[in-house]
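There are structures below to look over.
Just so you know, all these numbers are worked out from the coordinates, no wet-lab data involved. This one's a predicted model, so the numbers in the text were calculated from it and none came from an experiment. Cβ atoms are built from the backbone, for glycine too; each structure is taken alone.
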Structure I
Amino acid sequence: MKKLTTLIAFIAVACGSYAQDVNKMIKQDDVERIIKTLSADDMQGRATFTPGIEKAAQFIENEYKQIGLQPMEGNTGYRQNFTMIKSTPTKAEVSINGTTVTSDKIAVQGGESFSWNKLEDAQIVKVTPDSNLRKIFLSAMQSRKNMLILVDPKFSDMFKRIRNYLGAGNVSFKDKQGKKIGLVYVLGTFDEVKSFTVNYEMTSKELPLFNVAGIIPGKTKPNEYVVFSGHYDHLGIIAPVKGDSIANGADDDASGTTAVISLAKYYKKLNNNARTLIFVAFTAEEIGEYGSQYFAKTVDPDKVVAMFNIEMIGKASKFGQNSAFITGFERSDFGKILQKNLEGTAFKFYPDPYPDQDLFYRSDNASLARVGVPAHTISTDQIDIDKLYHTVGDEFSTLDVGNITSTIRAIALSSRTIVAGTDTPTRVPKLER
């Protein structure tokens with residue numbers, strides 16, 4: 001019993017020592033400096049393809065340089081460059097069973113102009129009143145199939161949001177087979193579809209995108225990777241509210257990007273990581289997780305042992321201070337490992353309390369989880385009641401910088417055995433979505 005008491009005391013002292021170190025190395029004033037810069041008005045909301053996101057990328061690159069990160073293999077700098085096809089619609093005509101559909105009831109996503117006139121040209125999906133349109137929408141975006149999606153009038157409000165979103169233009173990867181992929185949403189009630197025609201025309205141009213990524217090579221297990229990520233893009237300039245049109249994206253996801261930079265600084269100072277650490281700020285999450293999709297193609301998923309994706313940690317979670325939740329908690333033992341490493345501290349990780357929101361598929365972790373990586377998102381956002389989400393109100397002044405700092409410190413402490421190579425989370429089954 002005396003030996004057990006001594007062991008418990010030793011563990012408590014060790015945990016206390018780790019906590020003191022992390023408190024000294026991850027400083028709240030530095031966290032505030034980073035997130036304030038990323039969410040400032042001069043970043044113009046960091047929308048994809050805008051000068052604002054270029055300015056944000058330059059800031060992140062400069063932070064990486066000061067930290068002393070190395071570029072990823074194959075890159076001359078911190079940018080992981082790729083291109084996307086941005087398409088702007090010029091015509092969308094649909095008829096079903098010989099009846100023309102009015103334009104206000106049509107929404108189209110397509111990387112190229114296309115025409116359909118046979119039933120076999122597209123899979124017909126009916127969204128009934130008891131369907132989950134959000135899940136259908138997300139699944140369709142990843143399906144790589146032509147689909148004619150018939151949306152029940154019950155979902156008129158969400159359909160309008162989809163129509164506005166797609167009406168601004170579509171972004172897509174080049175299809176290697178040259179197949180014309182299209183998703184056509186039609187609002188209305190339809191009996192059996194015996195025939196349909198679709199004519200969609202658009203103009204396209206190839207535009208550059210870039211993740212910002214840096215690494216700390218592993219000391220003893222350099223071919224095993226641990227990824228820390230967040231997305232640095234947001235919505236940009238949107239419809240004004242009380243004269244403000246800049247969607248600053250302070251919580252979504254300047255807070256997560258701040259965590260990535262802070263953790264890079266922390267682990268570079270420690271300089272004792274067994275595994276190679278990759279710190280990546282993803283682009284184009286808000287328009288389809290394209291940055292993380294591209295990143296997933298550039299790494300061997302079998303070598304990635306874990307992914308800490310950090311999304312919206314700007315305020316206390318529904319569980320109170322010193323807490324966060326992990327999406328897909330039940331899919332691997334990632335969360336259990338993190339919580340074990342926090343024993344002796346006040347912080348606790350919980351399973352995702354919002355299963356109906358399908359959050360596991362709504363952030364960049366999904367791109368790597370699809371190929372089997374134990375990839376999870378850490379968040380504190382009360383998404384069910386967050387009235388500032390995707391609005392001009394998501395500004396620095398609404399954040400709890402203390403909460404952000406404590407969450408970053410908890411991620412640093414909880415990740416240490418994975419970084420050290422002594423814990424390896426169980427793999428996530430490859431997703432068929």
Structure II
Amino acid sequence: MTATHAAHPAGNSKARVLFASMIGTTIEFFDFYIYATAAVIVFPHLFFPEGDAASATLKSFATFALAFIARPFGSALFGHFGDRVGRKATLVAALLTMGISTVAIGLLPTYGQIGIAAPLLLALCRLGQGVGLGGEWGGAVLLATENAPPGKRAWYGMFPQLGAPIGFLCSTGIFLLLTELLDDAQFMAWGWRIPFLASAALVMVGLWVRLKITETPDFQKTLERGERAKLPMLTVLREHPGLLLAGTLALVATFVLFYLMTVFSLSWGTSKLGYGREHFLLLQMVGVLFFAATIPLSALYADRYGRWQAMVAATVLIILFGFAFAPLFESGSDWGVLAFLAIGLGAMGLTYGPCGTILSELFPTRVRYTGASLAFNMAGIIGASPAPYIATMLGERHGLASVGYYLAGMAGLTLLALLFVPRRGID
């Protein structure tokens with residue numbers, strides 16, 4: 001058997017593996033980001049209209065946080081089947097869960113139509129999104145890394161990560177297009193529903209691609225050796241609690257940074273700094289290009305010098321950026337804000353590129369889906385879910401500089417956690 005056949009079993013070409021791992025996370029993050037954008041622009045007005053604007057925004061951010069609370073449950077559910085049944089079938093189920101929940105949001109009646117039931121249904125759909133994403137990410141990373149040839153694991157593992165900036169660009173692009181084509185009244189009346197409904201077409205593409213892949217070589221070997229864990233979740237908690245905790249805290253800064261640079265910055269920029277929605281979204285889209293560009297750079301560095309070294313360097317940069325957060329964001333010029341977005345999102349790419357590979361390498365194959373997914377999504381609860389809420393409160397009470405100190409503090413926690421993560425070098 002040739003090395004190529006060993007790395008890619010029949011039916012799993014390199015292009016198919018990488019596209020299947022990336023398309024799913026692109027769709028998942030597209031769904032997730034259209035909610036994040038709507039949580040700032042739409043939901044405070046249509047689902048939480050009572051009270052002042054700041055209160056409505058905070059309530060909308062609270063529903064945004066629900067998905068992160070649901071994600072570990074998705075990790076446990078889909079991780080169980082991913083480690084017991086296989087990566088392929090589980091990835092299909094996770095994609096369907098996320099897609100159905102997103103389309104349902106586009107069909108929801110508003111508070112003005114059904115009262116308190118509207119935000120409750122919105123919260124329920126948001127939980128569904130979280131469960132689906134909780135199972136999606138880990139499987140996509142394993143699909144890539146478990147098919148990777150020697151010396152290329154971080155490079156393969158970064159393809160699912162590219163789904164994040166691509167999904168963001170697609171979601172922001174469709175909102176900008178709607179802003180251009182519709183007036184405010186049309187957008188608030190029905191235009192905001194289009195991105196949620198349009199995700200159905202993307203899900204169909206993702207399903208078509210994933211149904212054509214075969215199982216990963218690593219999982220096939222686990223089946224052949226009869227090494228499947230009976231209860232993967234219990235095995236992770238009983239046998240690998242230290243690795244789970246270290247992996248979780250090692251990603252906290254990644255999540256805090258990203259949701260400050262996207263959700264919080266959009267909210268603060270359009271409410272406190274006087275930017276129009278369309279103007280700021282355009283600036284964000286330019287910033288996300290830096291996010292996309294630094295992901296492959298970090299993967300190349302990680303394969304050559306080690307995942308741990310790549311994560312430490314990115315975390316130090318995040319700490320330094322925390323102290324420049326307010327001066328750049330409050331600079332009063334487009335160039336200053338663009339520098340703020342480019343540096344912040346560029347640093348995000350540097351930490352996001354190798355994080356999937358470093359988590360997948362922490363756990364043995366028989367519990368890898370569950371362990372990596374749990375660590376990633378528990379980090380989301382600690383880092384991402386409260387980040388827009390905490391940052392908004394800190395900014396309102398103590399000024400924007402306090403938000404930067406919050407980011408630097410959380411990155412310091414990540415740096416400490418990385419000391420307890422096994423150092424992986426070149427394959």
- Thinking only about distance in nm of label points 7 Å out along Cα→Cβ at positions 42 and 194, which of I, II has the largest value? I
- Note on the structure: Calculated from one of I, II, relative contact order in percent (Cα under 8 Å, 6 or more apart) reads 26, and the structure in question is II
- Message: If distance in nm of label points 7 Å out along Cα→Cβ at positions 34 and 394 is calculated from each of I, II, which structure is the one that comes out at 1.9?
- Response: I
- Item | Label whose coordinates, when distance in nm of label points 7 Å out along Cα→Cβ at positions 354 and 418 is calculated, return 0.8 (choices I, II) | II
- One of I, II was used to calculate helix-only ellipticity at 222 nm (-39500 (n - 2.57) for each DSSP H run of 4 or more, over all residues; to 500), giving -26000; which? II
- Message: One of I, II was used to compute mean count of other Cβ atoms within 10 Å over residues 122-129, and the result was 14.9. Which label is that?
- Response: I
